[in-house]
Each structure stands twice: as C-alpha cells, then as structure tokens.
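Values in this text are rule-based calculations from the coordinates and carry no lab data. What you are looking at is a predicted structure, and each value in this text was computed from that prediction instead of being measured. Cβ atoms are built from the backbone, for glycine too; each structure is taken alone.
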Structure I
Amino acid sequence: MLGSIERFFGVLTEHYEGAFPVWLAPEQARIITIAGAHEDYAYEVRDLLRQNGLRADVDVRNEKLGYKIREARNERVPYILVVGDKEMETGSVSARNRKDGEIGSVSKEDIAAMIKKDNDERVIW
C-alpha cells in the first residue's frame, strides 16, 4: 500500500514539474535578508506568516542577494520576500511570486493575507 502513495507523489511531482501550488508546496514563502542587520525583522515576518498557518523559512546566509533569490526560484518557492533597511522602516517586504513575478513593496500583514488567501482557496497557478 505504501508503494501506491509513493507512486502518487511521483506522478504529482511530475505533473507540477516540482512547482507545487501554494497550498501544496512544502515551503510557501522564503524571507531573504539583504544583510545581517535585517535578521530580526525577517524572523518577525516569518513568525507573522506562521501565526497565519503558513510554512515560511528565513534565508540569512552570508551570500549575495541575487544568488539567494535565484536559488529560491530554482527551488520553486511560491513567494519570495526580501527585507532590507527600507522594508524595516516601513514595516513591509519586497515581494515576488512565481505567477506574477515582481509584486513590489507590500506591508507584512497584506502579504500574509495574500498568501493565506491563495492557500485557503487552493489556487493553482
């Protein structure tokens, strides 16, 4: 019986080509910091997303911003949220998703609501 489940997930992964919809993706959002000074704010955003029942992680590695974004895109994370000085001052994130690309600066509460809506409505891109 376990083999049937494994085959089902194999077919599902092949069908979506690894780019699962938001509600099915293991990681729904990745918060990327520009510098080490933004870590606390990134964890604050992550905690807000998790309070809304979403799966989010923070990337605080000491790598170039472009590399971290490219890696998240290659891993097909549905939402990529970048935080820096400007975002910390305004309480927002610079957001992008797989469907629309660059969304722009969005408050952290609005992006949490947007991702939660996609998750709850089982939106398929």
Structure II
Amino acid sequence: MASAYKDRFIECTDEALSIRFYYFPAGTKRIPYGNIRAVHRFDMTALRGKGRIWGSGTLRYWASLDPGRPKKSVGITLDIGKFVRPFITPDDPDAVLAIIKQHTNLEPSSDNDGRYPF
C-alpha cells in the first residue's frame, strides 16, 4: 500500500487516512475516505487548538498526539459521522486536504468563527 502523504503522525494511502498516536498510549486510528462526511480547515490560535498537544478539552474534538502543534498554524477536523471528531495537524495541511478532496470530492470548509475545535 503506497502512501500519497506521510509525516510523523499522519499517513494518507489510497484507501484511508491513518492517524498515529490517536489512542493512548500509541494506537492508530484508520479512517477510510468513504467514512469522511465533512472536512473543516481552520486557523489555530492559543485558544483554538495550539495548546492542545493530545486529547480533548470539550469531548467533541479529539486531538491526536502532536508535540509540534504549538508551532503550527492550520488545523483540520474530520466529521466521520460520530459525536467525537478527529482533530489533526499534518505538517503539510494543503497536501492532506487535496488528497481527501481527491478521494471524497468534499471541499474543505473554512470555519473561523470560533467553533473549531476548542
């Protein structure tokens, strides 16, 4: 299975997006592209995701482990039809969004009104 994108925590293959260290202590969450209902891209701030290294402050969004998140500026949340939505911060968010769009035909929404993710 070839990777279209891969960094330390996120991998996009032809079948699915995988999030390493999503579960404690080191579990991987695999999300088939067909399960993705919506994609949201947002600008992170200190109160909107940058300070969340792993876990949740609201129980609505679950941040996968990313110790480098405070230095990043773009976050992505995935609606997969469940109450909890994965929150990821790939090293190259535009590449991940393009791959998701290619496999799902979903346009990522930009929602910077303060709802995403914390």
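Some notes on this structure:
- Across the set I, II, mean projected area of the Cα convex hull in nm² reaches its highest value in structure I.
- Test item: distance in nm of label points 7 Å out along Cα→Cβ at positions 57 and 81 calculated as 3.1, pick one of I, II: II
- Among candidates I, II, the computation of helix-only ellipticity at 222 nm (-39500 (n - 2.57) for each DSSP H run of 4 or more, over all residues; to 500) that gave -3000 used structure II.
- Structure from which 1.8 was derived, distance in nm of label points 7 Å out along Cα→Cβ at positions 9 and 97, options I, II: II
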